[in-house]
1. Comparing I, II, where is mean count of other Cβ atoms within 10 Å over residues 5-12 highest?
2. Rg and Dmax of the Cα atoms in Å was computed and gave 18.8, 71; which structure, I, II, did it come from?
3. Could you tell me which structure in I, II was used to calculate relative contact order in percent (Cα under 8 Å, 6 or more apart) as 27?
4. Out of I, II, which has the highest value for distance in nm of label points 7 Å out along Cα→Cβ at positions 53 and 85?
5. I have -4000 for helix-only ellipticity at 222 nm (-39500 (n - 2.57) for each DSSP H run of 4 or more, over all residues; to 500), calculated from one of the structures I, II. Which structure is it?
6. For which of I, II does Rg and Dmax of the Cα atoms in Å, for residues 45-92 alone, calculated from the coordinates, equal 11.4, 36?
7. On FRET efficiency 1/(1 + (r/R0)^6) of positions 117 and 133 (r between Cβ atoms, R0 = 41 Å, to 0.05), which of the structures labelled I, II is highest?
Structure I
Amino acid sequence: MKKFLIVTGIGFLILMGVLAYIRFYYTKTFSPEATVEYNQNGTQLSVAYNRPYKKGRVIFGELVPYDVVWRTGANEATVFGTNKNLIIKGQSLKAGKYSLWTVPGEQSWKVIFNTESGQWGVDFNGSANRDPKNDVLTVEVPALTHDKEFEQFTISIEQVGEDFELILMWDKTVVVVPISLA
């Protein structure tokens, strides 16, 4: 009985190690991690996310369905951080760390900031691993079509005068979220 428990325990540890490897290393070879940072004049903005590739697939409307919450990247939920209070499309967002979710649409996207962060982006059913009661800000912005095709999902933070833009780009879609300091 003792040998059985030891062998079972070792088997369990090996299985957990393999699952951890698949989750944290193997999947990231297909969608590598990236961090985008803005750090000037005492203002710090950052986005930590995973960057999937298009690979000839139809992205929006198929791989990423319209009108369904998306983790905004791959693997873990995307994380947005700010050290300053912000105004996003007329709404206040306090300094802090948030998971960033989107609801892609053909003409516009909803962008959601949620107080929970650090979770895997989808649950066991493949749905967004987000608790809506932790949403603190939701804005709707236009979805623009660009002539250039972006092979890899990309997020950037650009300064425009005194304000900022959080820009999401993939396939031929560009989404711009306007941000101001509060």
Structure II
Amino acid sequence: MTIQLKIQLNNISNPAVWRRVLVPADFTFEDLHSVIQISFGWEFAHLYQFSPKGYGSEPTIAPNSDSDWDEPDLDAEKTKLKTIFTTEKQTYTYIYDFGDDWIHKITVEKILKEKIKSPKCIKGQGKCPPEDCGGPWGYLDMLETLSNPKNEEYEERREWLGLSDDEPWDVNEFEMEDVNVMLEEGFE
């Protein structure tokens, strides 16, 4: 089986940032974490968890760890998507980076009989915010700073983002072909 998911980053609009992906139903939640990281352009730099409605909802699905963090209810490396994603229109939450709190809404759009071996992004919109920019509110502040060359932090932000003199931060940028190349390489 194949599961079609729409994954949307909460609290970001104009444009909204989302991806539609096809994933094998036999994938684990650790695999889905990788699909999301690659599809959005995140950098695998922070902790994550899945849960029905975000913080405080159960079961939590996350990697087991040797840290002082609470152990998850289910191990992301062992829990298969098909055991949790069982009905169309079902929603789930993916939280990435517990400091910046990038919260993603996952919607099961379709459960297909066809089997695929590797994931594929079939649609998307919007450029993913950069890591460590302060979450949705920090990102909005960053966009406001970048829109005003007279802002005292303008040059510092551009340098931090690695933008050249004439290069804009394009909030609409999304290269699905590039994402699919990375997904293919990541799941060979």
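Just so you know, all these numbers are worked out from the coordinates, no wet-lab data involved. In this text, all values refer to a predicted model and were calculated from it rather than measured experimentally. Cβ atoms are built from the backbone, for glycine too; each structure is taken alone.
1. With respect to mean count of other Cβ atoms within 10 Å over residues 5-12, the highest-scoring structure among I, II is II.
2. On the way: I: 18.8, 71; II: 17.3, 55.
Corresponding structure: I.
3. II
4. Across I, II, distance in nm of label points 7 Å out along Cα→Cβ at positions 53 and 85 peaks for I.
5. Numbers: I: -4000; II: -7000.
The value was obtained from structure I.
6. II
7. Top value of FRET efficiency 1/(1 + (r/R0)^6) of positions 117 and 133 (r between Cβ atoms, R0 = 41 Å, to 0.05) goes to structure I.
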